[in-house]
Every structure is written in structure tokens, then in C-alpha cells.
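Below you'll find the structures, each written out as C-alpha cells.
FYI, it's all coordinate maths here, none of it is from the lab. From a predicted model like this one, the values you see are computed outputs, not experimental measurements. Cβ atoms are built from the backbone, for glycine too; each structure is taken alone.
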Structure 1
Amino acid sequence: MLRIGSLQLESNVLLAPVAGHCDLPFRLVARSCGGVGLAFTDLLCPHGVLKQNRQTRWLMATCAEDQPLGMQLYGNLPGVMCEAARWAVDRGAKVIDINMGCPVDKVTKTFAGSMMLCTPEHTARLAERLVNEMATYAPHVPVTAKLRLGYHDSEPPEWTAPALARQLVRAGIRCITIHGRTAAMRFKGTVNLDGIRAVIDAVHEEGGGKVPGVGNGDIRTPFDAVRMVAATGCDGVMIARAALGAPWLLRDTAHLLAHGEPPPELTLRQRLACLQSHFDHLLTFRGERYAINRIKQKIGGYSPHLGPCKTLKQAIMAMTGGSQFASIITRFLDEAGERAEAVPVTWLERDAIFRATSPAARRL
């Protein structure tokens, strides 16, 4: 369990705000699998939120089943951030998160995202302003932050993230998620678990044990989450890209962390039911043309978890109408025979592959 301010979560496993991927249809699939303590929208530009342009309206889209939901804002103008946060709360946000870690140019060129690591005093003041705004407008909605270890590779992480984390906790931030890379690393290399621990220790000390710290980065299997908790002392984990082709990863991770053993893994039939659900939600919320194009982009992420599935991928890539999807799944399961009721690829098998190819992982 994880508590953020007054918000009690049902698990300590969070779905990250992966830009371009964690939209409403995907969040609903992940939630239907179970184990999702909190899910986030894609990162939101506060100016887009206030203008309510078409793209931002879609990024903010939610529904009754999509709770609890955090909405993540990026920006460095306190007044605009506060106004956008009010809009987000009015549209279903139970948590407002400040993005302090995104390394992409379109965000950093506005002095937002990971650039906020370079201006800690301004960043802490902005956070305090937003905390005070929520305390008045929506006292039940906590403000959180997601950051990286630092901006430059040459900068020792203890110079930036732990010190900033302390400032943020003093400003009233109720949870800090730390991604174990610098901004300069982007998504390359391996996470620095010692750096994550330094931030978690700072959060716990400054917050008197009442403010949780969440670890993020390189959680590709449930066993990675267990190792991160053991190595860093984090109170929860945030899972990002590894869940995109296996939305049941959060379910299995939450179960392993809570019970010390993984649950029975999903069979091929059950995994394809998730894929079908993903497509159905895309149809419902975005229409046939978008759903077909999107699922063709997504099938590559699902395929490593489905075992041999070349014919399935080929059929989906050739699909021209939404009504064809269910018959493609049915035909593939019929051809699979007894394999349909078996687990095609286990997390232990995936974990062994990752550890064999990652020197850093072998040291854990």
C-alpha cells in the first residue's frame, strides 16, 4: 500500500506518464489487469490545458473507470501552472504531478522538465506556489514531483536531486518519484540505484517518514521491482515502457511485492484478451481508422510476450477494417491449439535474458 497525502492507493505500483503511449485506452487495459495503484496521463503543457486544444483534450481524456488518476504538468510559470492545475482537478485529477525530468527538447527549451534541475531555488518556489494553490482550491489533491538525478552526466547526483528533493518536501510536495538517470543520459545506459537511494533517503529524512519516495527506471520484470526496493529503500515503484507491451506487468509486480511470490501468469489466450481489449477501447474512444493504425504500432511491443506470433503480426498489419480484428485473434488461437492455454513466455525467462545481457543487472 502507498499513501500520498490524504490519498490511499491500493498498491505501491504506479503507471508512468510515458509520452505518446499512456493514453486512456491503454490505462484502462492496465487497470483491468489489476495492480495499478495510480496511473498518470501523458505530460501536459499548461498552455494547451488552458486553451483546451484538440490534442490536449485527448491527452486529458478520462472516465469513471480511470481512477485514481494523476495529471502531470510541465512548465516553469507559477501562475499558468496553478491555473492549469485547477482545470486538471475539475476534470478528474486526484494528483497533480510536476514534471522535472523530461529530457526532450520541446520541453527543456521552455526551461521546464529536466531543466528545472538547473534552477532549484526557482523550482522549489514554483512547487510551493502550486502546493498552496491546491491547499486552497482542492485540499484533497496532493502535489507530487518526478525528477531525475541531475542534468549533466559530469555532475555528481548528490549535488542536485537529493538536495532538490529536500527543498521540495519542505515546500509541501507529498511524493517524489526519482528516475535513476541524468537528463543527459535520456534513456540510455542503466539506472544508478545508489543515486536513487540517496534521493529516497533525503525524502524520508526531510519528510519524517511521512512522504514516500518512488523508484523509476529499468523495471522490466516484477523481479526488477523487488531488486529496486531492496537496493534503494523506495516505498513504491513506477513502471514505464516495459508495461506498454505487457499491461499485466503492474498486476504481477504488485502481487510479488505484496506477497513475496508472483501470481499465476497469464496464458496466451488471456494475453490476447488484453490485446483485444486494447483495440476495443481504441475503437470506442478514437474511432476505427485511428484504432487500426494504433494497434499496428502496438503489436510489436506485445509480440515478445506472445511466443511465436509471426502470422498474428502479419494479419494485423494487413488489416483494413476494425471488424477483422476479433476473427484474427480467434484464428490465431485456433491454430495455437494447446498453446493457447499455456504461458508463452514467463517473467523468469524474460528476467534471465535481461540479466544475461546487462552487466549492471548481474551485479544486483
Structure 2
Amino acid sequence: MDAFYASVEQRDDPQLRGKPVVVAWKGNRSVVCAASYEARAFGVCSAMPAVSAERLCPAAIFVAPDFTRYRAVSKSVREILQRHTDLIEPLSLDEAYLDVTQNKTGLPTATLVARTIREQIRQELNLTASAGVAPNKFLAKLASDWRKPDGLFVIQPEEIDMFLVPLPVGRLPGVGKVTGEKLAKLGIQTVGGLRRLERSALEGTFGRYGLRLHELARGIDENEVVPDRPTQSISVEDTFEQDVLLAETEPMIRRLAEKLWSTSRQEARTARTVVLKLKTSEFKILTRSHTPSSFPSSCTELTEVALKLRERVDLQPGQRYRLVGIGLSNFRDPDTTAPQSDLFV
């Protein structure tokens, strides 16, 4: 989906159409959830501090996010996708992989499936979506970003080399700033240059990820589309308007525990581990986790575990924090949650 949250806001409020819309709470600690393409023209992008977005685009209209509404629209999109295939792997509310090798509508090519889905989304939801069609997930993801917004890009099997070779290595998944700098020191700027490195050299420099780089440079990705992938973890967090002392975080922890407990009730599987996350005023991230012998049976018990984890933070008493979060991980099916010894990390 194109600029999903912002596009939903513009669709539902005609006064926002054609204007730079930033979906974010206003405030020094808020971050941008989404930006319309009118706002992106000024350099505004997701995950950017809201104050930076305001500085880049003074005329931006800030809209508080409404995730309940976004989830409802996402569900409608999912229903359209399900008309074509059951092999759907959601990545987020606004993105998913589809395996349409065999599709319910009997369309002869994946390209026709993509065109049909995009048209149905446009007609029924009055929103636009971009699609990438390719032989595997890695290439399809690259293709989906190629002609945004409202675009369709196809990479045929015989076109893979022509497409990949000139690409900057930074377009490969997992190649961030650090990996990019290491490759630059080796004189590698493009995927074509990366192909010239021996597999053993990549493995020696980057370890296991070097093998992945060797495959990606050649357009190889054997990962299948996995529908209904089991939940691995869920979490909630809150960034404060002003940094606070550890002793002052209890109200936030209690509020987050209530939110997390409510979310966890929607999961068929049971989490085994409770995680507390803190970010200091210097942006250092601390985590403490606990795997009790039996999962908390109430919100009160979950809150107690989170507060006890807070007691295990041993930084200086005057240390201040800008963020607190609580998470659940290590999800198991109900019949595999046998008791085990307590573990603190």
C-alpha cells in the first residue's frame, strides 16, 4: 500500500487531499508513522523525529494516528488478496508477500493477478497499491518499490541479471551503513562488483551473512511464502516527553502492561518470556527478561513481573530514561508450555 496511513487519512478527509500530511503525534519525542507523497517531496519520511519533519515541511498537517481504523482497512485489503490465493505472508498492516503460482481466479500470469488486485483495491477502497512481480520474495520486494506510488514492476527470470548488476549494494536487504562501509573498503559499490568477490571471501569477511550476500547478488532466494507465520514476539513501548528517573517509570509500566495483556489475549499461543526494555537519555538500550515457571495468569501478575525486572536495572540512581517498553516472546503452543526453571537475563 502507498503511504498507507497517510493515504487513509487523505481518503477519509477531503480537506487533506493534495496536501503534505504527516501521521504522527506532535511533540519533541514523537516519530513519523507515515508521510504523504506531498510531504515526502520535502524530505519527510517514516521513523523520522516529528520535530525534524516539521522543520523540513513547516506547512505539514500533522494527524494523530488511528491504528484501529488502519487495521480495519488492512483487513479489507487482506480480504481482496484472499480472493486470489491463500498463500499470503503479511509483513505489516500495509505489506504482504503472495505466492500466486496457482491462483483461485485462474489468471494465467502473476502480472495479471497483480493488476487485478491493484484495480480491486482502487475501486473498492479508493486507495492505491504498488506491486512487484518476480520469481522470488527478495526480487519481488525490490520490484514493489521500483515504481511507487501506484506502480507495477515486473522482473522476468531472464531479466534478473540486467536488473541486479547495476544496483547499489545498499539496495540489498541487510546492507546497512556498517556493511556498506565494509564493502566500500573492498571497492564494492554495486551488485555487479559484489558478484566478483569469491564466496569464501564474503564468508570470511561477513560470516554467515556473507553466504546470503553471495546468493542475493545472483538473485537467489529460496525462502517460501509462509502464510500465518506464528507470532514470535509482541511488544509495546512509550517515549516520554521529558526524561524520567527509573523510580518514576512505574505508572508507564502499569499502563503498558495493561495494553500488552489485552493484546496477548488475542494470541492462541502462549508467551513464555517477559521482557522489559529501557532507553537511557544517552540512547543506550537496556533489556531485562524473565521466563517464569508458568505464564502470568492476569494483568496484575504480568505487571508485577515487569516491575520486578525494573529492580534488576543497576545503573546510577540519577540516570534518566527516555523510553520504556514491555514485550512478550518465546511463544509456544499450549501443549508445549511445560514448566521450566526461572531464568533472568
Next item on the list: Determine which structure produced the value 29 for percent of Cα pairs over 23 Å apart, for residues 85-220 alone, calculated from the coordinates; the candidates are 1, 2.
Entry: 1
Item checked: At a computed 4.6 (distance in nm of label points 7 Å out along Cα→Cβ at positions 77 and 293), which of 1, 2 -> 2
Notebook entry, point to check: Here FRET efficiency 1/(1 + (r/R0)^6) of positions 21 and 149 (r between Cβ atoms, R0 = 25 Å, to 0.05) has been calculated and equals 0.95, so which of 1, 2 was it run on?
Noted result: 2
Check: 74 is what came out when volume of the Cα convex hull per residue in Å³, for residues 237-276 alone was calculated for one structure; which of 1, 2 is it?
Finding: 2
Check: Between structures 1, 2, where is distance in nm of label points 7 Å out along Cα→Cβ at positions 141 and 181 highest?
Finding: 1
Next item on the list: Kindly point out which one of 1, 2 the value -14500 was derived from, the read-out being helix-only ellipticity at 222 nm (-39500 (n - 2.57) for each DSSP H run of 4 or more, over all residues; to 500).
Entry: 1
Check: Where does the value 0.05 come from, among 1, 2, when FRET efficiency 1/(1 + (r/R0)^6) of positions 189 and 261 (r between Cβ atoms, R0 = 30 Å, to 0.05) is the thing being computed?
Finding: 2
Checklist line | Origin of the derived value 20.3, 62 (Rg and Dmax of the Cα atoms in Å; candidates 1, 2) | finding: 1
